[in-house]
Structure 1
């Protein structure tokens, strides 16, 4: 006897960073749903190649992909464009009729307004927070201050409406029911009050994600094949921190020299906003230079299982252990006491702390 199949439940994903995109893609691929993606918080008038790359992604789990700019120049222009943004969001929610709405930052007005619209339509939407990185585990201190908790909260309620719900930390607003995180046991106490779901580590190594990474890397005229044999990848902070934490940089460069001397294929990834492509002339020493503009998240799925990632004290190492939990990740923390909270998080999740 033939039984008609229930239609897939529609869901809406908001992504403002490539990390949000990867988390959304992994979650959507594992759910029996009709997934829709909206890129948000991008500057108007600036090229955003990721939008086209995801549109052309053959293994995409998303039925539709949209781009809604969220940063506008000029006060009057911003007010006019913000109104138009709300209209586009409302139209999208009316069209998609999502039962679930996902976001990597529940402070985003696009998410909160969409939840509000969905509620007024009687959809009873469920809010989901996708792991954003350090805020998930360390919290957002500004959210606890008088400026955010009282002044900004009141200003947003008066400007937008009393549907605005101020998050006590990222992911902690009353709109959120489920939090999808890489390391459930270490999330901020406020997030532990939600329904916590662990993200699939294997999902970030899937062929679909690898094909997206390859497309992103190819956009920068670099080949993912070049990453296949990398045994050590060194990631450096912005050049402004070289003088602030000289011992950390010295330790990184010393270990980089050692890997090269051992004959191991060793790559370097600079910060994308440095003043020069190879400011420390590391390619001359034998390091493989990866274009700084390539997102670190795109690189990780393509690294071999026997590779290792080196860095100072940054969210990059947290993301490395999240997307590739079985590779060796090392932090040259030195005496970096100002980041002691992050160092603790890194140690908790399995990053080696080299002091």
Structure 2
């Protein structure tokens, strides 16, 4: 009886340890449940989404295969299908990721009758030279010669990142993104040079970060003929290890988002806020992880073209998530609320779902 209890205890401890390892290879669902970005991940929580922010993190986020459930008609509550594989080979880390739609602007594209930018392929490569480094390149192209108007698109971008001691730095560029043909073949869509630059510094257990993003597009047809956007994020985040199976995440950041729109109506909108986000993650069973977050802005609002200001109302976001670990497989799900308190999906179902396999 005593030996049986010892073996049971050892098995349980092994399962807990194994599950704790696997949860590190997470997904959009985990990031959203912790109140972070589903596109680029977090500025301070290292996760599989971090490879799109800083490609150097591919050296820590490796040897896994991941799929994100979605559909061709994507939105915040109905994400697109995507996924890929990251692996180490011959002293380097390699990766291929399919289907990302970061900065695709597909709603505006299709509204003007241009082809949506999809079928994007990202290639990743990284290594360690006394400091970790990584590079990412993406490509997308397509055409339609069966419609009344010949339509096509092509896009190319790169990303570079390094991690040196306590400092992380990255730069991501959308070098070219062009679509031709809408109502007539000479119609053209072209993006401005897109960029996302940032640096983070780890100090006394916290991560201090600053991030700058700029993008925009020009269109010869449609209600919007030119749009430019600039975003700034400045803040700090930290992780508290509450016990052997529980963590508390906290971040406070200032952000501003300025949009300038030309077309049927000329607009200039500036949005800013100072949100505090608190997240919690715990392992309640050897195979089950639960997480939740709450986020609310202390100050913030929107200023229109006339300079009139309006404060945001009901800025509280609440999200919850779950990870089920079976051997080397993670199954992630998430359900949450948006800034206006509307459900992204009915409770009892998930709005983001993924499956990852660690090898």
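Out of 1, 2, which one gives 3.2 for distance in nm of label points 7 Å out along Cα→Cβ at positions 34 and 210 as computed from the coordinates? Can you show the working numbers first?
Details: 1: 3.2; 2: 2.5.
This value belongs to structure 1.
A value of 3.6 was derived for distance in nm of label points 7 Å out along Cα→Cβ at positions 58 and 226; which structure in 1, 2 was it taken from?
It must be structure 2, since only it matches.
Thinking of 1, 2, which structure, once helix-only ellipticity at 222 nm (-39500 (n - 2.57) for each DSSP H run of 4 or more, over all residues; to 500) is computed, gives back -3000?
Values: 1: -10000; 2: -3000.
This value belongs to structure 2.
Please compute mean count of other Cβ atoms within 10 Å over residues 50-57 for structures 1, 2 and give me the label with the greatest value.
Greatest value across 1, 2: structure 2.
Which one of 1, 2 has distance in nm of label points 7 Å out along Cα→Cβ at positions 66 and 114, as calculated from the coordinates, equal to 2.9?
It traces back to 2.
A value of 0.70 was derived for FRET efficiency 1/(1 + (r/R0)^6) of positions 82 and 138 (r between Cβ atoms, R0 = 35 Å, to 0.05); which structure in 1, 2 was it taken from? Show your work: numbers first, answer last.
Values: 1: 0.70; 2: 1.00.
Computing FRET efficiency 1/(1 + (r/R0)^6) of positions 82 and 138 (r between Cβ atoms, R0 = 35 Å, to 0.05) on every structure in 1, 2 gives 0.70 only for 1.
A short reminder: the numbers here are calculations on the coordinates, not readings from a lab. Computed from a prediction, not measured in an experiment: that's the story for all the values here. Cβ atoms are built from the backbone, for glycine too; each structure is taken alone.
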